[in-house]
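Next up: the structures, one after another.
Laboratory data are not the source of any read-out in this text; all were calculated from the coordinates shown. Nothing here was measured: the structure is a model prediction, and the numbers come from that model.
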Structure P
Amino acid sequence: MAISPLTDRQREIVDSLLAESDSLRFFLRERVERAEGADLSVNEIVEAYAAFCPDMGWKAMPITQVQDSLEGLMLELFQVAKSHCVKRGGRSVRGFFGVTLK
């Protein structure tokens, strides 16, 4: 039995499912960029990711999973390590230097 090629719509669905399965990496590639002198807190990234997923029609990963995966992905994609010295509201929070939201 011959397999028929996927329609454009079927291809879109497959691509979306694949991207959703690695949604945090996809979000970081699409919405975060290197920026000298900038910084992002972990909470800012998590909130932006949580807003991004519904826009894409995806279910966001649980917050604990996002936080667990974030440090490794930021190092891999942007070569930045997590810091405990990002300033927000006059106090130090966890975050990353040298990156910003697009």
Structure Q
Amino acid sequence: MPIAREFRLFVHKDNILHAQPYWPEHAVAATVQEKDIPWEDLLRAASVLTQAEYDYLACETKKIGIALPDHEWSVDWLQDKDGAWWMIDMAIGGVSFKWEPDFDVLLR
């Protein structure tokens, strides 16, 4: 399965609580069959957001958080090959996989 750029944002009303890449390295490592490609570097490059990308996803995620019942929500975003972002899944935040990357998700 190809790995796309995907991110999960956690929101409560209009407050972004956490942002993470969807794919942690250990989830991808078990599926890599071609060991000679620099998949770790490719995954890391796909796992960071520019400020503009983050601002857009945060704005759209806040709209969702405001419109829904009073819970923490996780909202998953996928970027297609043309650069458009699609909301692909969401769930109550307390039951969603949450992790802390060992790198800064936002490019500085």
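In terms of volume of the Cα convex hull per residue in Å³, for residues 52-91 alone, the structure with the greatest value among P, Q is P.
Of structures P, Q, which gives -8000 when helix-only ellipticity at 222 nm (-39500 (n - 2.57) for each DSSP H run of 4 or more, over all residues; to 500) is computed from the coordinates?
Q
Figure out for me which of the structures P, Q the number 0.98 belongs to, where Rg/Rh (Cα atoms, Kirkwood Rh) was derived from the coordinates. So the calculation was done on Q.
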